[in-house]
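Participant: Next up: some structures, all given as structure tokens.
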Structure I
Amino acid sequence: MTNHTLQKQLFQIGTSIAGLAVTLGAFGAHALKNSVSESDIAIFETGVKYQFYHALALLMLAVFLRRMDEKTVKQVRLLFSLGIALFCISLYLLATRSLWIGDELKWIGVITPVGGTAFILGWFLLAFRGYKHSSGDESKSSRGRSHKHTIK
């Protein structure tokens, strides 16, 4: 996969997930306000916030990809996507369970920490392996250019 292709994928995934977060946020604020409890609204909003934060993080990966280790970026993309799928979606299901299945779905709460762990692992992976170290050649070439003076 070329760097350009990965950058495009990150951009498309990040913007799509952000757009979905805005849609879900509006749904939660308007459609759910009279249908579920305030605590369920808060749970739903937590899912929306984390989804939006990680959509923005994916967009940042797209913007800064050239300065990052590509293999690590792919792993972080996977962990953030997994986090959104497990953490955020489980919160959406928990918050709306009274509308479609009742309290029988409370067990889905055990999935939420798995998604949260994926988020945490993604952030630490990014922190410790994400930044690409520039080669010594780059610093030598910039030094060489700055010291090129012709003496007559």
Structure II
Amino acid sequence: MKSKTSIIALERVLKKPAQIKSLYKLLNQRKYSISSSKKPSFSEHTHFVRAHPYRAWYLIEVNNTHIGSIYIQRDNSIGVNLLDENNALVPSILKQLLLRWKPLTPIPSVRPAGFFINVPSANSALQKEIQKMGGKHIQNTYTVSI
């Protein structure tokens, strides 16, 4: 686990080849996922990064090493993807992000007034870190198929 005194930097994703490779490496090391069940090919991943679907997207760097990524979507959701041993850094990472960005104006039934974070149900370590910093559990989400 990284120390809470580690120097954390947020590096804006600018679609550079080195960033695409780093994001792909992190994706393949990820233990938890919400949005996809199969890993994309490098070509599919490159296309996704170049499309840059997020309002804001950063690589998270500690001591010159990428340890994860964080993004904000236009629905005011925040996605946090960290290597497991770094979950204790979540409060510091979120603080940096929230100093740079404010939530978009709420739209009833579309976008809430503040930021929210979706966390995989199996990622109890990340859930605990968010709760320790005052995050409130507001919803359980399920996938269904016919």
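Read the figures in this text as sums done on the coordinates, not as results from a lab. All of these numbers come straight from a predicted model, not from anything done at the bench. Cβ atoms are built from the backbone, for glycine too; each structure is taken alone.
Participant: Quick one: Cα extents along the principal axes in Å came out at 42, 39, 29 when computed from one of I, II, so which one is it?
Facilitator: Numbers: I: 85, 27, 26; II: 42, 39, 29.
Structure of origin is II.
Participant: Computing FRET efficiency 1/(1 + (r/R0)^6) of positions 44 and 84 (r between Cβ atoms, R0 = 25 Å, to 0.05) for each of I, II, which one ends up highest?
Facilitator: Details: I: 0.95; II: 0.50.
Checked I, II; max of FRET efficiency 1/(1 + (r/R0)^6) of positions 44 and 84 (r between Cβ atoms, R0 = 25 Å, to 0.05) sits with I.
Participant: Of the structures labelled I, II, one was used to calculate helix-only ellipticity at 222 nm (-39500 (n - 2.57) for each DSSP H run of 4 or more, over all residues; to 500), giving -24500. Name it. Each step should come with its number before you reach the end.
Facilitator: On the way: I: -24500; II: -9000.
Comparing all candidates, it corresponds to I.
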